[in-house]
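Before anything else, here is the set of structures, which you'll find just below.
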Structure 1
Amino acid sequence: MVKAIFFDLDDTLLWDQKSVKEAFTATCKAAEDRYGMDAHQLEEAVRDAARNLYGSYEFYPFTQMIGINPFEGLWGNFLDENHDHFIKMKETVPAYRKDAWTKGLKKMGVDDDDFGYELAERFPQERRKVPFVYEETFKTLDALKGNYQLLLLTNGSPDLQKTKLAITPELVPYFDQIVISGDFGRGKPDPSIFEHALSLISLKKEEVIMVGDNLMTDILGANRAGIKTVWINRHNKERNEVIPTYEITHLEELFPILEKL
């Protein structure tokens, strides 16, 4: 009998990839307007530069464990004082942002540090303007609330995940508990964060199901913890060696699964 549902946040309830894409589009459009460069090519160049820079920092292994991607580094402030690595990130990200955008511009043949800084500061503003939520998210949560305990289990920096929730405030009241990997100290797929979540709601692993979009974090981690899994695969991605208990393409497909259980 399922008594609780664990939900991932990014690209499960919030359409984070779309929000990031729209922020890039708006920011790169400013460069296209000023220098006539191809906005799409600039976006690719900045994404590449960001990935390379991010991978070079000493806190990179920590960000992998907690689950903070390079594009979150382009708009997060990481004001979490509870960990040396977060303090280091907070000190590093302003230069990281500027360098990623400046390197992207250089790849497009434009050497303009001041404009790189301008774009780096604009991107976070654009990202905060576009908190996309999937159309079925609220309808699904409305139907579940009251019938199940709901727990949000998200990888990331507490400061940034709370910012995402602050700009989508309607989400928070649905959840009995919110667990953020940066607070806990380990991220999905480590089974210990799932065990921690179970202890907060005093349930056994058989009484819970995990819903998430990422096979390598949400599904692998829950599998390791002995929790049933629902992989939401909206974009027809190929499966790998990680096998979910169920696979759906839309959140409302959860209801027949829950009835069966």
Structure 2
Amino acid sequence: MNMEPLSVKNAPAAAAVRSVFEIERLSKTYARNQLIALSDVNLTLRKGEFVSVIGSSGCGKSTLLKIMAGLLPPTTGRVVLEGRPVTGPRPDIGIMFQQATLLPWKSALENIVLPVEIREGRQAAQSARARAMALLELVGLHEFASAYPGELSGGMAQRVSICRMLISDPAVLLLDEPFSALDELTRDFMNMELQRICMERGATAFLVTHSLAEAVILSDRILVMQARPGQVVEEVTIDLPRPRSLEMINTPRFGEIVAHIRDLLGREAFT
């Protein structure tokens, strides 16, 4: 299929943008090296770039994200963030999971400053409250600072989770299907919110998803993975201009990109 790129306005040259995250020849095996979860994965995330990974269940997407987060060690390979090897969880790595995982006995504001309190103590958490309020303002929830998770909708709870992820100003955002539990309309709204926040902050983001439409609407690049062993079979550049809108889903170019990735996934399912 012809995937010739369209011109993109205001897109910086890749060479002019510094690398934030670098992965080289990464592998992960289990069961005394009998099960290969990931094989020879190479990846570079550049400053301000949004990259997604998509593939069938069991291809190693979440394993890759956990290794990037420092939650799992690689078997072999090099994992480097901002020039330093990733050997465990770090404050400059922001993570967001499928569920909001907010503490029900803490208010929205208290949940946001919780990572600061855990790492630096209560005094630092108190000092971080102004920053947390600014983040709540960013996501349109400044009036809900004192609300508890049980008083928030699913989308509102995930927006609080976004604030909690951003409170430490991380170098990279790692997103593990953060909106998959939401209804379709709320998920669309949250994807547009996520795009806006990332663009406003110049954030570098990496998303694991099963949704082709979600990956295309959000990403600058998409990594298509195959299973057995888990490895990247193609990198697809998304040449749609930013800011993206939901109306783009109905454009011919959007349909071409989705069809191309679906074809790749279909071929991998039968190889």
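In terms of mean projected area of the Cα convex hull in nm², for residues 28-155 alone, the structure with the greatest value among 1, 2 is 2.
Here Rg and Dmax of the Cα atoms in Å was calculated and came to 18.8, 58; which of the structures 1, 2 was it taken from? The value was obtained from structure 2.
Which of 1, 2 yields -15500 for helix-only ellipticity at 222 nm (-39500 (n - 2.57) for each DSSP H run of 4 or more, over all residues; to 500), as computed? Computing helix-only ellipticity at 222 nm (-39500 (n - 2.57) for each DSSP H run of 4 or more, over all residues; to 500) on every structure in 1, 2 gives -15500 only for 1. Source structure of the calculated read-out (mean count of other Cβ atoms within 10 Å over residues 68-75, 17.6) within 1, 2: 2. Matching task: 2.6 is the computed value of distance in nm of label points 7 Å out along Cα→Cβ at positions 196 and 228. Pick the structure from 1, 2. Going through each structure in turn, the value belongs to 1.
Bear in mind these aren't lab numbers, they're just calculated from the coordinates by the rules spelled out. The model shown is predicted, which means the values in this text are computed figures rather than measured ones. Cβ atoms are built from the backbone, for glycine too; each structure is taken alone.
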